[in-house]
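As structure tokens, here come the structures.
Read-outs: derived from the displayed coordinates by stated rules, not from any lab. Every value quoted in this text rests on a predicted model; they were computed, and no experiment measured them. Cβ atoms are built from the backbone, for glycine too; each structure is taken alone.
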Structure I
Amino acid sequence: METRCRLLRVLSGLPELETDIRFYGTDGQLLRRLDAGDRPTKTAVEYDGRHHVERQEQWEADLGRRETFENDQWRIVTLVSKDVYATPGLTVQRLAHIFRQRGLGVGQLSDEWRRHFPERPSGKDTGARSA
């Protein structure tokens, strides 16, 4: 799913992000990682599949990890299935808004993503998530 999130960002004209960002301790051990992000502006995009909330251990680990990033001034944007499959247009706008707030250069957005990510009503509230 991280690949589909990346395709949506790239096809919409949003800035390219570094993928699979890894953070290591002084001993060389992997401490944590992010799906995608921009180190200079400390902005990240994470995709959380269903297993992130269905498994208690995973959910608790995610919360602790995100808190560690937030303490280091990172802004993590979390995407879920609905954001990519049901409301990709809102997701593009949401990401563009947050990227601009964080100082990432966002130019003219493209509608190229629409050929590959059609909007799909989910039958549930598909309102925009808060930025």
Structure II
Amino acid sequence: MFHSQHSSMRKCDFTSGKWVFDQSYPLYDSSCPYLSTAVTCTKNGRPDSDYEKWRWKPHGCEIPRFNALEFLGRMRKKRIMLVGDSIMRNQWESLVCLIQSVIPMARKTVTYVGPTMAFHAMDFETT
């Protein structure tokens, strides 16, 4: 369950809903430099991209659209750690692609040391 301030604290059940086509999606482009080739359909020859324009809409409530600047503001001076397998790596790549577009090139770094990856948003002191 999710409680949203915008919904007067009404409960939102994410398990009940439907997929809806939304032209405003995806939230990031498949050309994001942090996406590995293995998980990028267009880099693997898929010619269409309409599959990226679907989002989950729970019955009876709205999921707020992701706002990268708001997220970075809330995560200021914090570390976010994602630990896991290749599925978690996909989540890391997706999160980095969601936030990297609002950060100037000179104000972000990415470090790869073996299987460990780190993204740093300098102005937010967030890693």
Between I, II, which one scores greatest on distance in nm of label points 7 Å out along Cα→Cβ at positions 83 and 115? I
If distance in nm of label points 7 Å out along Cα→Cβ at positions 59 and 75 is calculated from each of I, II, which structure is the one that comes out at 2.8? I
Computed -11000 for helix-only ellipticity at 222 nm (-39500 (n - 2.57) for each DSSP H run of 4 or more, over all residues; to 500) - originating structure among I, II: I
Here Cα extents along the principal axes in Å was calculated and came to 44, 40, 28; which of the structures I, II was it taken from? II
Computing relative contact order in percent (Cα under 8 Å, 6 or more apart) for each of I, II, the value 24 comes from structure II
